[in-house]
Structure P
C-alpha cells in the first residue's frame, strides 16, 4: 500500500462515524477480499476486543480504588496518545511537500483549534475546498 493510498484510506475512515482503525479494517477487507473480507475484518477487529473490554471493565470496577491501578491506566492513555501522534506523522508525510494541502490543514487547525468552529462545519467546507484544489491538480 502506497503512502498516498494509506492517506486516502485513513482520510475516508476519519470522515466515517466510528473508530478510524476499525473503519480502515473494513474498507481494506472489502478492497482486498470483497464483502466476506469486510465482514471478517469487522468481526476480527471488534469481536474479541469487545469481549476483552467487557472483562477489563468488570475487573476495573472491582479494583479501581487500588493504589497501583491509576498509574497503569495513565500509562495506557500515554501509549494511546503516542499511537495517535505516530499516525498523524505518517499521514502528514505525503502532504508535507504540497503547499495547498498544508494551507487547508492549517486553516482547519485555526478554525477548529483556535476559532472553536464546529467540525460539522469545517469538515464539509474543507472537503469541498480540497476537492476543488485536487480537481485543479494542486493537491
Structure Q
C-alpha cells in the first residue's frame, strides 16, 4: 500500500461485530497482510474500541477481541506529548470527539488515510484523506 492506513475505532467495531462495512475492513487487512504491512491504531483509539466493545458484549468478549487485534496486521501506536498537543489543536478547531482527534493527528503524522464510517470525520476530510466504509456514512 502506498499510503499508510490509520484505523478509527469504528472500523474495528464494524469488523468485529460484522456491521456495515466489515467486509471492506477485512479486505484492507488482507491487502496489508499480503503486502507485509500494518495499519496504524492510536493507543487512544484502542482504548475507545475497548470501552465500546465492553459496553456491548462484556469483559470476557472484549478481552477476546483485544487478543484478536494482536493477530491482525495492526500496529498500536503509543501517544507522545506532541501527538497529544496536535490532537488538542484539532479538537479545538473541528467538531469531533477527542479520541477521533487522535486518529486524525496520527493520520497527519503518518501522511496516512483514515478508514472509518464515523460521520464525524466529514469535518476533517480536507485535513486528511478518509476512506469511507460502505453503509453508515450519512
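Laboratory data are not the source of any read-out in this text; all were calculated from the coordinates shown. The structure displayed is predicted, hence computed values, not measured ones. Cβ atoms are built from the backbone, for glycine too; each structure is taken alone.
The greatest value of distance in nm of label points 7 Å out along Cα→Cβ at positions 7 and 95 among structures P, Q is that of Q.
A value of 19.1 was derived for mean count of other Cβ atoms within 10 Å over residues 23-30; which structure in P, Q was it taken from? Provide the component values of the computation, followed by the final result.
On the way: P: 19.1; Q: 16.6.
Structure of origin is P.
P, Q: which one has helix-only ellipticity at 222 nm (-39500 (n - 2.57) for each DSSP H run of 4 or more, over all residues; to 500), as calculated, at -27500? It traces back to P.
Computing relative contact order in percent (Cα under 8 Å, 6 or more apart) for each of P, Q, which one ends up highest?
On the way: P: 15; Q: 33.
Of structures P, Q, the maximum of relative contact order in percent (Cα under 8 Å, 6 or more apart) occurs in Q.
Here Cα extents along the principal axes in Å was derived from just one of the structures P, Q, and that gives 58, 42, 26; the source is P.
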